[in-house]
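Colleague: Input: structures, listed below.
Read the figures in this text as sums done on the coordinates, not as results from a lab. Since the structure is predicted, the reported quantities are computational estimates derived from the model, not experimental observations. Cβ atoms are built from the backbone, for glycine too; each structure is taken alone.
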Structure P
Amino acid sequence: MEEIKEVSPATTRVGWIGTGVMGSTMCAHLQDAGYTMTVSSRTRSKTDALVAAGATWADTPRDVAKKSDVIFTMVGFPADVREVVFGVNGLLDAAHEGSVVVDMSTSEPALAVEIAERATARGVHSLDAPVSGGDVGAKNATLSIMVGGPEDVFLALEPCLKVMGATIVRQGDHGAGQHTKMMNQVLIASNMVGVCEALLYAYRAGLDLETVLTSVSGGAAGSWSLSNLAPRAIAGNMAPGFYVDHFVKDMGIALSEASRMHLSLPGLALAHQLYVALQAQGGGLDGTQSLIRALGSLSAINWDQR
């Protein structure tokens, strides 16, 4: 396989596929750093700002790959990753030898390994590099990026990753990035249940929600979700920093991996079921903080009309 070279704005053409809540700003950071960008997304209008700033639109992932040395993907579900990479108009068949595919979607560890195997057969490098930090982290370029893949490929791509994130760690070979993201989601899942239950308790007890949040967020109960998502829930802002539908998908992957490893994770299973209930109530496209609606309904609290 052709030796990997360190990326730079002067010599590296970058492709980006998927410009959703997080992908659009992540791509914009690379563009602002001086990289020549080719972009594609399921909804073309979501790339308008990037194109207006100088990016080139491509109709398909295949067309992105033809014009790129490094191709980033940031899409919703494993099926979307498969379509973008392996589909009829997928990127892999058009990727040139020595190029790099970096999947930043949260997906299945086994799929990351499959991408690596099929890419290697074509002389193409790959990394799995899912992220954590939500829309705030994407906007501020403070994401945590969890990387799986060969060390030389990781080091070559690190300049791009540093443009988008603040904590960038190679966790191991292909699939290790996705396994690390699953651990991240296990941590978040039960924590979000706790954040929402605590707000409901404070509300029913008659406490001022903003005042009580000031007291608890700086102590042992503090967390990213408490500091960033609880204020949104209090304000009734359920806009997605991260979609409920995507979180349910992530928890499903984690539970499947846990089952494969004969690992019992009852806290994760409970959080998954509560979020499925939220989906059933029409909250799939809301942010994860909207769990407070489903939990509130268990105690006859209509959070939106409190």
Structure Q
Amino acid sequence: MGINMQEIKELVVISGKGGTGKTSLTAAFAALSENKVLCDADVDAADLHLLMAPVIERQSDFKGGHEAVIRPQACTACGRCRELCRFDAISQDFIIDPISCEGCGVCVDFCPEGAIDFIEKTCGQWYMSRTRFGPMVHARLGIAEENSGRLVSLVRQQARTYAEENGQTLIITDGPPGVGCPVIASLSGATALCIVTEPTVSGLHDMERVIRLAAHFNVPGMVIINKSDLNLDMSKAIEDLTRERNMSLLGRIPFDPVFTKAMIQAKTIVEYDKESALSLGVREIWDKIITSSAMTPGRMINLKEAIKA
């Protein structure tokens, strides 16, 4: 059963910093939603799988970048590569350290004997899995590996392709924290952005950075204040910024250790205690998301104009 790609909506849940509760809320939204594909785009430190317990059905290597390797039988030990390498990756006996090598290719281009191969690296793996809440695309970047932005783009594309081929109309993406390359890769082409923040100085500061990034890509945004009662003055400042930027405030979630208790049981908050005030509040937030103008085609907020205002 196929579906037009234009009919598929993607909600990216994001935060300007780590530790705001972004993944816990993403998992709760997964439990509350229907006909969706889950996507974990936080490939540098993926942890959505801890709550989703995915059963892997397909695994593929992710290749990105290159690594230089000297062929000993062709090397004349002229030393040209060691002179040019700015990362001290080549030992005196002309063996390249794969950890130190940045894959720039200078040694490959200037080796007079052509004795250095430039091998494409396997930087990690991506997976197509099934969970109790539906299909999930996720990935794991190798230790100290780069190109996380490309891997984010890959898992998002795979999620969209799966949704198109199998009739899902919604993608819920757990985005990376911060505002770097992986975050940029998670925003482009998204339908809407849900920013999870906390009432701290860094939470407010990083939220504003994410808003400006979203404005660059003209992705409409909504805001959730998690642990909102820890600092009421800072929560008020976040609310004021939300109004200034013409964004929707979806709700305020008070600090509650039950979130941690649910995680220990590898459950979402709505599974662990579905009738609690906290769970009902999360349900209300989800209802606001799926009925918001940001998730309705043709009614998207122009964030660039909101930022200028």
Structure R
Amino acid sequence: MRILLVHNRKAGSEEHEGEDFIKALKRAGHKATYQSSKKKGITKALKKKIDLVLVAGGDGTVSKVARRLVAMDSEVPLAVLPLGTANNFARSLGFCLSPKELIEQLNDGKCDTFDVGLARGPWGKRYFFEGAGAGLFADYLRAPKRDESTSKAEAMRSHVKELRRRLQTYRARQWEIEVEGSDLSGRYLLWHAMNIRSVGPVLTLAADAKTNDGSFDFVGAREEDRALLLDYFDARVAGKRRKFPLRPKRLTKMRLRWTKWPLHFDDELWPAEDEKPPKQCEIELIVKNAALRIWRIE
């Protein structure tokens, strides 16, 4: 196959050499070209004659490339070498093997579809792939993090512990929300419109979510759900499996009135710290069925 490798060498806690991936792809019989995710030229590279885009990086890099493919209405499928810390996006797509194993099995993959979220607001429109939300996790994305060298598992556990600590005193916030025509307004500790099962440090909030069923899952925890949420975090910190205690609601369209609190689209926040947003606005989220093509490896 003609493969474009889009690579973020600093994804996760280690540096990964793109040259090694290119050599491995060529040994597997592919014609591979290299593109750094940190340099200009990604869109131009995606327009060339290629059979597959292979993203070597974390969730942010995968989303960056996927947005361009959707905007181009491209039929070229995307595959992932997961190099990040959480790798929620890659895991939801089935890319759970090591980079070496994935490269060896690329020829055995098949093309599938992936639903994409479209958010319309003051920015115009933007695509997202994992989910959108507000509350505890969105605020945590903006908070400064300690830079510590640790394993992925330890890093995830540390994030969950900190989220649990913050939840104890976190104030629920009023949101005006409409999902599929139903008024779900109320005071929320957190809410998420999810395409994949997990958010952040592998918090599985929508265990039955599917990425090619034409719908997302709305998950919301209100003030009265605080004890259930704390219990869920306690189980995660202890390394126990625990199903998220709140039932999701399926959605293809969602509207909300934004006034102040930050939103996240995948792992990006709106408004940005240097952005001056309107005092209030209407935001619409819709599901674009099968808008992205994925090269799935069984």
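Colleague: Taking mean count of other Cβ atoms within 10 Å over residues 87-94 as the quantity of interest, name the structure among P, Q, R where it is greatest.
Modeller: Top value of mean count of other Cβ atoms within 10 Å over residues 87-94 goes to structure R.
Colleague: Something else now. Figure out for me which of the structures P, Q, R the number 22.6, 73 belongs to, where Rg and Dmax of the Cα atoms in Å was derived from the coordinates. Intermediate values should be presented prior to the final figure.
Modeller: Details: P: 20.1, 65; Q: 22.6, 73; R: 19.3, 57.
For Rg and Dmax of the Cα atoms in Å, the value 22.6, 73 is produced by structure Q.
Colleague: Using helix-only ellipticity at 222 nm (-39500 (n - 2.57) for each DSSP H run of 4 or more, over all residues; to 500) as the calculated read-out, with -10500 as its value, let me know the right label among P, Q, R.
Modeller: Working through the options, I get structure Q.
Colleague: Looking just at relative contact order in percent (Cα under 8 Å, 6 or more apart), which of the labels P, Q, R belongs to the structure with the highest value?
Modeller: Details: P: 14; Q: 25; R: 22.
Checked P, Q, R; max of relative contact order in percent (Cα under 8 Å, 6 or more apart) sits with Q.
Colleague: Here's a follow-up. Among the shown structures P, Q, R, from which was the value 24.6 of mean count of other Cβ atoms within 10 Å over residues 39-46 calculated? Don't skip to the end; give the middle numbers.
Modeller: Values: P: 16.8; Q: 24.6; R: 12.6.
So the calculation was done on Q.
Colleague: Please state which of the structures P, Q, R yields 12.1, 32 when Rg and Dmax of the Cα atoms in Å, for residues 167-206 alone is computed from it. Can you show the working numbers first?
Modeller: Numbers: P: 16.0, 51; Q: 12.4, 42; R: 12.1, 32.
The read-out was computed on structure R.
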